[in-house]
Structure 1
Amino acid sequence: MAGRLKGKRAFVTAASAGIGRACAITFAREGAYVVATDIDEKAFPELRAAGVAEAFKLDVLSNEAVDEAAKRIGKIDVLLNAAGYVHHGTVLDCSDKDWDFSFDLNVKSMHRTIKAFLPAMLASGGGSIVNIASAAGVLKAAPNRYVYGATKAAVAALTRAVAVDFISNGIRCNCICPGTIETPSMLGRAAAQGPEGMRNFVARQPLGRLGTAEEIAMLALYLASDESSFTTGGAHVADGGWTL
């Protein structure tokens with residue numbers, strides 16, 4: 001099936017790499033007018049070549065920058081929040097700075113974009129918000145993911161709160177809970193662990209392999225499209241059986 005987002009306008013954060021990049025390209029291929037944003041501009045030419053309509057630098061840690069982006073773009077039908085950071089360590093390794101940065105990027109950035117874009121979505125009769133959470137923190141604990149797990153649990157709660165508050169206004173809000181996905185960020189964390197790093201990441205996936213960003217993008221596509229019109233407030237798992 002092609003054209004699943006034909007006629008829709010989508011705004012994607014953290015679109016230069018990983019899940020955000022895969023979602024931006026997938027949405028464009030399915031007919032959406034995609035606005036891709038990231039703090040890293042290097043991938044923008046590639047995104048445009050893949051069909052993304054617009055790409056510009058955006059710091060989702062800035063209220064002013066997000067508000068200005070919303071004013072510039074106007075009405076959208078789909079908001080995909082993919083910005084995030086994985087802190088490694090227990091509570092004993094988590095400084096106040098680590099805690100504040102993790103919550104600012106992983107949770108408050110979504111608060112910023114939703115608050116900025118929601119009024120126009122409401123005025124136009126609705127839309128779909130898709131937040132990238134994680135199986136870690138939402139469904140089970142992962143070692144050395146103390147503040148990361150806390151932030152992703154907060155994303156799931158934020159998602160439900162938005163869903164229930166605007167359920168009668170045509171707004172749907174869902175989150176995706178991936179397992180271990182092969183992205184540049186994940187590969188960097190594996191490399192930092194030495195020769196055993198990649199084997200350790202693969203070993204915790206019952207399917208015996210890592211997930212791909214494109215697989216997560218296909219779930220995001222479903223949640224963004226009208227095919228999921230009866231679906232809101234959910235934490236949708238794509239974790240290769242990790243939480244079974």
Structure 2
Amino acid sequence: MRFKQVIAEFIGTMTLVIAGCGTAMLVGCDASVGSGYILTAFAFGLSVVAMAYSIGNISGCHINPAVSFAMLISGRINFSQFVDYLIAQCMGAILGAALLAVIFKLGNLNDLTSTFGANGLANISGSAVTGLIIEIILTFIFVITVLGATSDKAKHGSHAGLVIGLSLVLVHIIGIGLTGTSVNPARSIGPAIIALISGTSGPVSCVWVFIAGPMAGAALAAVVYSFLESGKK
């Protein structure tokens with residue numbers, strides 16, 4: 001069963017990167033051009049909705065190391081499962097970005113492939129500290145929603161995937177114009193690596209922000225949610 005869960009996480013994260021980052025590459029994420037901005041936000045959110053209802057019953061559809069880290073802290077998965085999921089998610093993201101490179105190359109869309117939808121700090125004047133704060137806040141909002149929607153005490157039932165997907169749309173609407181919105185280390189690592197292979201080193205130089213920020217935000221969400229839930233009668 002664990003092998004199938006790992007494969008599910010691999011496929012889910014690959015799908016997230018292809019759909020989300022691919023949309024960002026095609027339509028752009030300039031806040032002054034609202035259509036591309038909103039389309040990208042919904043591409044990421046709807047990817048999670050689609051995967052939640054396809055692989056959610058197999059692996060839980062984390063497709064995000066930050067979510068898996070929160071689940072580990074909350075005691076919903078063990079450390080061995082966390083490591084397996086982490087590897088699968090990162091590998092899925094790398095393959096997803098690599099497939100985008102192939103698709104855009106074959107389609108003669110090379111002018112759209114500079115960073116493959118990778119996250120960056122340019123919109124906040126290259127401030128790593130600001131980027132960390134933004135990613136911690138956005139990930140906290142997203143992950144506490146995931147924890148609440150998937151809690152044994154939750155009443156969302158079959159609507160949990162939709163709730164989680166829409167919360168991802170929300171944080172993307174807030175954060176795309178700031179950091180591009182990561183809230184997912186794997187989603188940042190995959191495009192950054194493929195961008196580096198393609199000759200663009202910028203995303204790799206700041207990718208640590210999009211690893212540390214989401215993991216810290218997820219840990220904070222797990223601790224806060226556990227505290228809040230423990231007080232319920």
Structure 3
Amino acid sequence: MTGRMIEFDANGSTASGYLATPDAATGPGVVVLHAWWGLTEPFRQACDRLAEAGFIALAPDLYHGKTATTVAEAEVLGAALDQQVDRWRGDITGALRFLRHNGASSPADGRGTFGLVGFSLGGAYALDTSVTLADEVAAVVIFYDTYLGLDYRSAKAAYLCHYAEDDSFVSAESVAQMGQELQAAGRSATIYTYPGTKHWFVESNRPEAYDAAAAALAWERTLAFLNTELRRA
């Protein structure tokens with residue numbers, strides 16, 4: 001496995017991201033979308049973990065070089081990016097295009113080519129992408145976020161969603177509604193809630209929330225799901 005920062009074309013300009021490639025240099029492509037902290041170590045580690053499992057993983061730097069260490073900083077950066085829809089959609093589209101032309105393999109059954117793994121803010125963007133680029137997305141993994149009101153009937157992906165039991169940002173009601181919307185749209189969706197956990201429970205640099213056992217289980221389920229959905233014969 002090798003990991004490095006790269007640049008790629010996005011929406012008529014240049015974007016950057018962290019690319020992790022398995023030793024085989026080919027495999028299903030997965031785009032990792034970071035939380036509102038920016039492209040910090042946990043999200044690069046997520047790419048490394050995916051590459052070690054045989055996927056080509058690219059995490060675009062949606063903040064274009066900025067990161068946050070406090071919730072207040074992250075709120076400002078996240079709110080600003082939410083208003084720049086064309087920019088973050090362009091960066092995600094560019095990341096998908098890069099993977100398509102740099103070793104990412106396609107499933108033989110003709111379904112969407114890519115997987116998306118999104119954390120919090122990035123989870124909402126992954127859900128949006130599964131609808132706006134439905135033909136390109138076969139599998140979506142969400143860590144602690146929902147996006148209600150999207151027309152998931154146009155999506156073609158399967159969904160795996162991980163939620164914390166004690167989450168001050170995402171309510172149990174919104175999680176239930178998310179499941180209902182996906183079910184009503186006829187999408188395959190598996191939703192797990194991890195007892196005793198808080199928002200950011202898979203991010204090892206958030207000691208106030210990190211839960212090693214829950215994180216390990218969530219990753220085990222994530223890799224199994226992506227292998228099933230992206231390696232279909």
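When P(r) over Cα pairs in 5 Å bins from 0, in percent, for residues 119-222 alone is calculated, the result is 2, 15, 21, 22, 17, 11, 7, 4, 2, 0; to which of the structures 1, 2, 3 does this value belong? Mind dumping the intermediate values first?
Working: 1: 2, 11, 17, 20, 18, 12, 8, 6, 4, 1, 0; 2: 2, 15, 21, 22, 17, 11, 7, 4, 2, 0; 3: 3, 14, 25, 25, 17, 11, 5, 1.
Attributed to the structure labelled 2.
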Distance in nm of label points 7 Å out along Cα→Cβ at positions 135 and 159 - highest-scoring structure of 1, 2, 3: 2
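Every number in this text was worked out from the coordinates using simple rules, so none of it is lab data. In this text the structure is predicted, and so the values were computed from the model without any measurement. Cβ atoms are built from the backbone, for glycine too; each structure is taken alone.
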